[in-house]
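What follows is a group of structures, each given as structure tokens.
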Structure I
Amino acid sequence: MPDLTLRRRTVLGGMLGGAAALTAGPLTLPSWADESTNELRRRWQTLLTGGPTVDPTDPDLAVAIARIDKLAKSALTTLDRSANRTTLWPDLASTTLSNHVASNFRRIKQIAVAWGTTGSSYAGNAQVAADVLGALDWMYANRYSPTLPRYDNDYDWEIGGASAFADTLVLLYDVIDPALRSTYTAAINHYTPDPNLWRADRQIATGANRVWIATVVAVRAVLDGDTAALTRVRDAISDVEGDGANSVLAFNDAPGRTDGTGEGFYSDGAFLQHWKHPYNGGYGKELLGTLSSLLYLLGGTQWSVTDRDLDNIYHWIDDAFDPLMARGDLMGSVCGREIARPSKQNHAPTQTVIEGALRLIPAAPPDRATRLTALVEQWITEDTFRDFLTVTDPASLVAARAVLASGTPARGPLVLHKQYPRMDKVAHHRPGFTIGLSAYSSRIYNYESIQTENLHGWHLSDGMVLVYDDDLGHYSGDYWPTVDPYRLPGTTVDSRRLADSYGFRSTSAADWVGGAAVPGRTIGAYGMDLRGHGTGLTALKSWFLIDDVMVCVGSDITGPGSVETIVENRKLRTGSETFTQAAGYCHLAGTGGYVFPDNTPVRVLRENRTATWREINLKYGTDTPVTRPYQTLWIDHGAAPVAQGYYYVQLPTASLAATTAFARNRPVRRLRADSTVHAVRLHDVLAANFWQAGCAAELTADGPASVVVARGTVAISDPTQTRNTVTVDLATPELRFIEADDKVQVVRRGAGWRLIADVTDSHGGTLTATFR
């Protein structure tokens, strides 16, 4: 946690001075208004429109401007301008759904952005300005003012609607009567008065909500010349008033930090919101995008954020976003309920990440700016499914083109195995594919389904395996509404039908979820003590990821219902892909191979599945049916199985010939698969998940542990995150000890070695020792 003592002393007076101005009620221009806030307003206008130097004759910018015009035209065409109108737009007429309030303001903002964008066909148009002013007047009189009731979701009043309202006031600043503008900013201040608090009952704002709230206050303060409020905004980022407990910059697991919610970023790259939901691809990306805009607004001024933890934002890029992106797609396992929104598919979430990174480059230290430039160039160029340059805003487009023209070489494809013990997720990057694993435990929720969204997310964390390959649109193109939610790849499930949103926001009864990773290599072991929520199903599941091979082992599968393990459920590109099935293996053209060393019977289904987005999202879904072809493979454990198991090897992107050869040669050896340990050997790698004390080959563990031995490196972790020490005996006499992490003690034991790992406060992280 940053040392906030000195900063609290120096800013305390400014904070108190601004307190009176932040109370609800009409605001007049304060006597301490600062001319410098006009510069901040111009900065925000530039962020919204690209600024006055935008060249509309530039072909790329012309496309971006045309996109802005299209949105404005649609809004203007359907806008009700009648004298006695009872709504602005007929599809946003509800007086009980608060998202209609926010959506009305967003449409008004779309028109205002076009009005303020150089080169737009609506730029500076007096009638368009009148339409916007008339719409704001109607909203203030009928939907959004201190005298009107609030209802439904606080987000729409304090963040979504307030943000779009404030942005519109910035865009039309010069044509709005100052007194009227003050009336409108007073309404915003009524709903969002404090950068530290939100909701009607004034709860402490955390994570992305804190940054959103602070940004609304900042833009309102810029409009009012309220410099004291800008000081409080700056300090809210570090939570000065709360002694740093809810700083969005400090890692939640920083030494000495105590945080009542645990929401925000962790040092391993995990991001949690809504207490225990993994959310890098939802609230996490929004935090990055919004905070980068706020830093842009305040940078180089007396309100610049100078917190020593500010550099953590670069670690977010490296650890919290880059490993969870696969050629433009953000892993669905960390997107929360947003996977059930049609607007968030087609690689849309990564756009926010890229835009946020672009805004960080100008103020970054030179070496970090170079690294960010190389990384952003890689992100933009490797995504051939969705062209960033054709979907972003003019300001980000200009910044992106500067990156591409910088001469800095792109970073290159990511090759990495990374585990996230703080949120029970794994990312495994190889040159030709990426694998994402999704689990949950006593520490992490299974899935989120609030606001009538993500209604069928029951099994998203029951061992789901997402494989990203050259089919960059696989998890776009209506995957989430059409995939069978009872047969998500990698999961072991009780197939009984469940009610919408059943069991959401639940933790598991099991602690054992996690694994060990070999530093510098794409090798890791991962395991899950699965307890099917509300079903009575139990299973021990392991994934051993060794370069281009994933060995999948299950045991102790027991449950009262009909149970299946889903090997694959692939949305096909054409529906005519060749599927080959033979004794001991299967192969799906364009996807890869699946080897079953025990010749396990595998059920196969190819089907066209039809669904609507409304089935999984009542709030934002649409009613248009969509149909997609799928190839499904599963192992049927039958009704009421007892202590059953599975064993198969997945070979992403492997050819049919390579799959056949692997099935014939069987280079993987399964050493044990029972309630004590799962262990396999492949070439020079020995990997084991110890569910309890036991032995596997030359390894012995004194209790729950994950252990990988690869070319002299021994990686050890405590996946339960409950132990103080893990002791592993390695009966390999020919090894010579070289070095170990500070928390690993290595001693001779007979002809072999004993490793005693101090895992206190390691939170599931890996400790290593190196031998020769």
Structure II
Amino acid sequence: MRRLRLPALLWGLVLTTCLIFSIWQLLRGASLDTRITALLPETHQSPGVDRANDQLSAPFTHRFVLLLDAEQPGEAATRLARDLEAAGVVSELRYRPGDYQLDSLLEVLGPSRYRLLSDDLRATIDSGDTDDLRRQALASLVMPTGIDQHPVRDPFGLLNRWLDSQLSARFDTRGDLVTLRVDDRDLVVMTGTLAGNAWDTGLQDRLTDAITGFQKAHPGVHLWRSGMVFHAADGAHQARSEIGTIGLGSLIGVLLILLVVFRSPITIATLLLPLATGGVFALAITLWWFQGIHLLTIAFGSSLIGVAIDYALHLQCARVLAGRTFRLRTMLPGLALGLVTSVMAYVVQAFTPMPGLRQMAVFAGCGLIGAWLTVVLWLPMTRVRTTPGTQKLAGRLWQVLERLRGRLGPRLALILAVIAVTIAGVRLQGDDSLRLLNTSSQQLLGDEALIQRELGRDTGTVYLLITAHDSEGFLGRVESLDPMLDELVEEGHLGGHASLADHVPSGSRQSANLERSRMLYQQQLDHVYTSAGLPPALYERAMAMLEQSPPLTLDRWLASPLGESDQRLWLGDIDKGQVAGMITLNGGLDRSARQRLESLARGDEHIELVDRVEQISNVLGKLRRQIAQWVAGSLVVLTLMLALRYRWRTWRVIAPAGGAILTVLTLYALLGVPLNLFHQLALLLVLGIGLDAGIFMQEHPRAHHAWLAITLSIVSSLLAFGLLAFSATPALHHIGMTTLIGLASVWLLAALVQPPLSGNQTTTFDHEHDHG
């Protein structure tokens, strides 16, 4: 043990440095990426897509919408507003007409009104039949309507006509509340801006508590909710609930089993120590290598580092059963092979073109290496207690192994493997749906769908990214696409579309509109003033105001309170002297519309069709396929490498891992369960534990401690991961179910493929040359 002291000390210094570095990096704001799109290969993403995704999501992330249905809506809305403000969760809450600063309409749009004409008004003026416009203008002079139908500034009510074409007629702002007509009910529309981060669990709790308290105090009031903060709160609530039940239950179960077996809290602590040190080492290396870490990497790597408890279990089980006769050198070949095979199975993925997969591979590989070094350098220096109970349990488990040995020979194993591969190859399907990442309740999803539908605008999950050399070129390009998009809407292939050009026409269109307004004035304004008995001098004043009309610029619109909601549609400067913005495609987008838009994008380098849901599904699918391909390749390499040591016994080493994976795939194929990324992440855990089981059973074929360690490893992993099968979160459920089936198969196969031993060949602890 003296030879281990210096390496153990050096390893301690390395871990201390890693811990300090990780803390320093996290405190200084190291990137903790949550974007699934960040896992895509860099060459597959245009410069504006990430920015566009973030910008379109921003309003949904920082704001929320409530629809309120009550018998006394004014009183209920005021009470709810007070509750939310008292909870400190909103920086702004709008539900009255005055909250929307409609007074700025005149300031922003008034001077440019002659350049802003609706499509209907443009068509009327172009037709030359403007007598109805004259009659309406004359009637308005007698009884003015709208916000600014002045005899000189706007005798034809151009501003009111423009606003009528822009604003949804479903919103009613005539009373004290902003309401929306839904199914013959007037619902109050309340829009809130969060006073913090949507992922802040404290803010989530205060918001949900305030709304829950309000609903309890007003049982007759119904609320619909929309906003990322509610989905995040749903996920956090479910996670806390499952941690309190499944997580805590599995932790207690693992600790109780280890305590029953080893009868020593100190020994249990030594089993958990490699997991902590491996995590610290992996985190530091990943932060240094990638300058940040993805959230999925932590989830993925943490489960794979769970393989590392195998090393600790094998070492400590051998020490407990051997007592003073234990020799570390007899364990090193198995421990080293277990590490090499596991690291190769994961790190080989670092050579894939997927950035996310490379990061996961580095994290998992470094975690396993860190845990292994702790086991080899630190654990032999700790004390363990030999107990009769542990030896008795090991003996009983060995009797179980003896009954199962030799039931599965190489010929039968090969036949079963061929059958399994055939069934899986023919019937197994894949599933890369975004539903796998969903943690929201059905009620909240229903609320979200209703609000997005009724408000006529969604979160921009499907959009066209448009680039141009300047804002004028961008607006012109968007306007050129409007006829095709309108045609798709009319034919029922598309629900709707929204863009900046809806509110800010291009410069050329504004100039054409100004010419139409001039034509209308020249044709009809004299007749209006004469019929109304107004002095002819007003005509010159009105014409002078028209000629002085400035264009409405994109910058002016976006800088105004009116254009606040449109800021999400404009990226501005991107790269190479280009600007970019988006056209969101709302509602249903059927196959016909998708094909036409994809064809349009392929033929124009300035247009890109982006489907954020499909993009995430593609990421999940690519990750799933890459993992399968590289793991299959690494298994072939590992088999050849293991054959150098085990010769004809190699199939017994590979059978527990390979057979368990085939069992899961075949069972899913027969039951019609499509394979997804989270199934495969769990299969990697099965692969690691299965390889360890096969290696140690061949390294120590006559040792009770090997079978005891394998059994404990599988039982503890089943408790830690298998119980996730009962999770309501889809991703965790898939991980848990696969782990449950896979690890149970590993344990059974590890026993079935072992050759029978004669009675005098069995010992409780093997010595230096027992693996022959």
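Where a number appears in this text, it was derived from the coordinates with a stated rule and is not lab data. Source: prediction; values computed, not measured. Cβ atoms are built from the backbone, for glycine too; each structure is taken alone.
Comparison across structures I, II (criterion: Kirkwood radius over Cα pairs in Å) gives the highest value for II. For structures I, II, calculate distance in nm of label points 7 Å out along Cα→Cβ at positions 326 and 726 and state which one comes out highest. Looking at the calculated values, the largest one is II. Computing helix-only ellipticity at 222 nm (-39500 (n - 2.57) for each DSSP H run of 4 or more, over all residues; to 500) across structures I, II gives -9000 for structure I. Kindly point out which one of I, II the value 0.40 was derived from, the read-out being FRET efficiency 1/(1 + (r/R0)^6) of positions 206 and 510 (r between Cβ atoms, R0 = 25 Å, to 0.05). Value 0.40 for FRET efficiency 1/(1 + (r/R0)^6) of positions 206 and 510 (r between Cβ atoms, R0 = 25 Å, to 0.05) corresponds to I out of I, II. Of structures I, II, the largest value of distance in nm of label points 7 Å out along Cα→Cβ at positions 110 and 718 belongs to II. Given that relative contact order in percent (Cα under 8 Å, 6 or more apart), derived from a single structure, equals 9, which label among I, II identifies that structure? Derived from I, not from the others. In this comparison of I, II, the computed figure 18.5 for mean count of other Cβ atoms within 10 Å over residues 566-573 is attributed to II. Given a value of 14 for percent of Cα pairs over 39 Å apart, for residues 94-453 alone, point me to the structure among I, II it was derived from. Label of the originating structure: I.
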